[in-house]
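Have a look at these structures, which come just after this line.
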Structure I
Amino acid sequence: MPEGDSLARIAVALRPHLAGRVVKHARARLPGPTVSKIVGKKIDAVDTAGKNLLIRFEGGMELRTHLGLHGSWHRYRPGETWRRPASRAALVIEVPGAVAVCFDAPVVELFEARTEPLHPTLSTLGPDVLADDFDPASVVRRLRSAAHADREIGDAMLDQRVMAGIGNVYKSEVLFLEKVNPFRKVSELDDSTLTRIIETSRDLVRANVRANAPAGRVTTLDLRTGARLAPTQMWVYRRAGRPCHRCGTLIDSGPQGADVPRTTYWCPKDQPAPKR
């Protein structure tokens, strides 16, 4: 599933071709929104909110897409052959000089922008790691609530209501860098440790946006040197059974999360298991 930095790069790629242009044609895969309402409307902005891409139109309409595990955005010239079958297009927006196609997205939603504060998903998002006014202390306060205190930190980090824009890749990478076992309970970690985890999460996501990595690909930078990790570009993610870049111990992996278990990766030596 694309994480916050991937969505930011998608927005950057689409913005010059969509913003300020009037929609000539739009269609969505059924059962989808009545996107005919945006035809003839100027696109005011292409923004992100965590893992959501938001296209805002004049007159107060807003279009939200969430890419899930397999979705992607493509931009084509008029008449250019698409790289995927038209049957997989969840949304098509045509403007003068460009065609934007969202493939395989499970969520395509059109609504009035004034209702965003009441939106069942957007209104519940935690602080966005890419927002200029991001406040780590507010994330710590959310983690300290009764709802999250007894959760494993690796599970809590994926909750977009706690901190928006972090996914499974950054969860594993950040916890490795901070030498925190992903199965430690939030209540076992002091405020200083939680703050480091949050700040490193933001730093990695922002670094990857600035690095201009290929859309949809998450890479991890060494925050001390700014260099990419070669050859895998990752510290632990998807490196189960391979030696740790730091100590040579074989990287371990396992499922985590009760609702939708995701595979977590860690170094048994640098991130020792909690003693309970």
Structure II
Amino acid sequence: MRIGIAGVGGRMGRLLVQVVAAREDATLAGGTVRPGGRVGADLGLLAGIGARGVAATDEPEVLFRAADAVIDFTSPAALATHLELAARHGRALVIGTSGLSLEQERAIAATANRVPIVYAANFSAGVALLLALVRRAAETLGPDYDIEIVEMHHRQKIDAPSGTAIAMGRAAAAARGITLEDNMESGRHGHTGRRRDGAIGFASLRGGQVVGEHTAIFAAATEHLTIGHRSFDRRVYAEGAVRAALWLADRPPGLYGMEDVLGLR
């Protein structure tokens, strides 16, 4: 499979180049940089693995023409262009961009009627299992257990709560037959009043260079259950995204998640 990477100038983009280049079942089709970036630079040299004979471009159209599947970990602002190009050229798409709005998520779902898309808040196999466990715990324990989700990331992260934390909250909410948007409590400060019944609480911590830590706490009067996951190397996300891209080969149009890729549902 020819895999293209949007945003090869960033940290995740460079990791994706390394992972694709190391595989025998994938070919590096191309990569984009921001306008005015290092156009024409060899992708392998950008990623620190030696020349690969593939040059960076600042034209997404060029990338989508060259690839069978494109992996996008860029920014919410680039999403609409990438969705339009994927649909127009019939390309599979893997989306790991965080901080998307509900409107943007609806646009992903609409495009998935035309091409296969894997959209996930986190591409770690461990996190995919974590979401399944959170869903099962929320369903089994019931409303007597308050749900709090705590996440910590590096100091440079610009969105909060993290996409993975939101996914955990949505998994718990769906298991209880409610919507997260109507039951979310985040950023408590000052005289907040008592905790709302059925609320799903979030706390976001930032500091140092933490790759990612996520914990779901189910708290009842007599016991607490804690389910958590820690990432130590961003490569786990790159490896999962490439695995998802390869999994999309010959898949019909549809919106998939990492649970589908890993056979968890």
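Every number here is computed from the coordinates shown, using simple stated rules; none is lab data. What you are looking at is a predicted structure, and each value in this text was computed from that prediction instead of being measured. Cβ atoms are built from the backbone, for glycine too; each structure is taken alone.
Comparing FRET efficiency 1/(1 + (r/R0)^6) of positions 184 and 248 (r between Cβ atoms, R0 = 25 Å, to 0.05) across structures I, II, the highest figure is found for I.
Matching task: 2.8 is the computed value of distance in nm of label points 7 Å out along Cα→Cβ at positions 40 and 72. Pick the structure from I, II. Matching structure: II.
When FRET efficiency 1/(1 + (r/R0)^6) of positions 192 and 240 (r between Cβ atoms, R0 = 41 Å, to 0.05) is computed across structures I, II, the figure 0.65 traces back to II.
Computed over structures I, II, relative contact order in percent (Cα under 8 Å, 6 or more apart) reaches its largest value in II.
I have 1.7 for distance in nm of label points 7 Å out along Cα→Cβ at positions 48 and 64, calculated from one of the structures I, II. Which structure is it?
The correct label is I.
Looking across I, II, the calculation of helix-only ellipticity at 222 nm (-39500 (n - 2.57) for each DSSP H run of 4 or more, over all residues; to 500) that yields -6500 traces back to I. Across the set I, II, distance in nm of label points 7 Å out along Cα→Cβ at positions 24 and 128 reaches its highest value in structure I.
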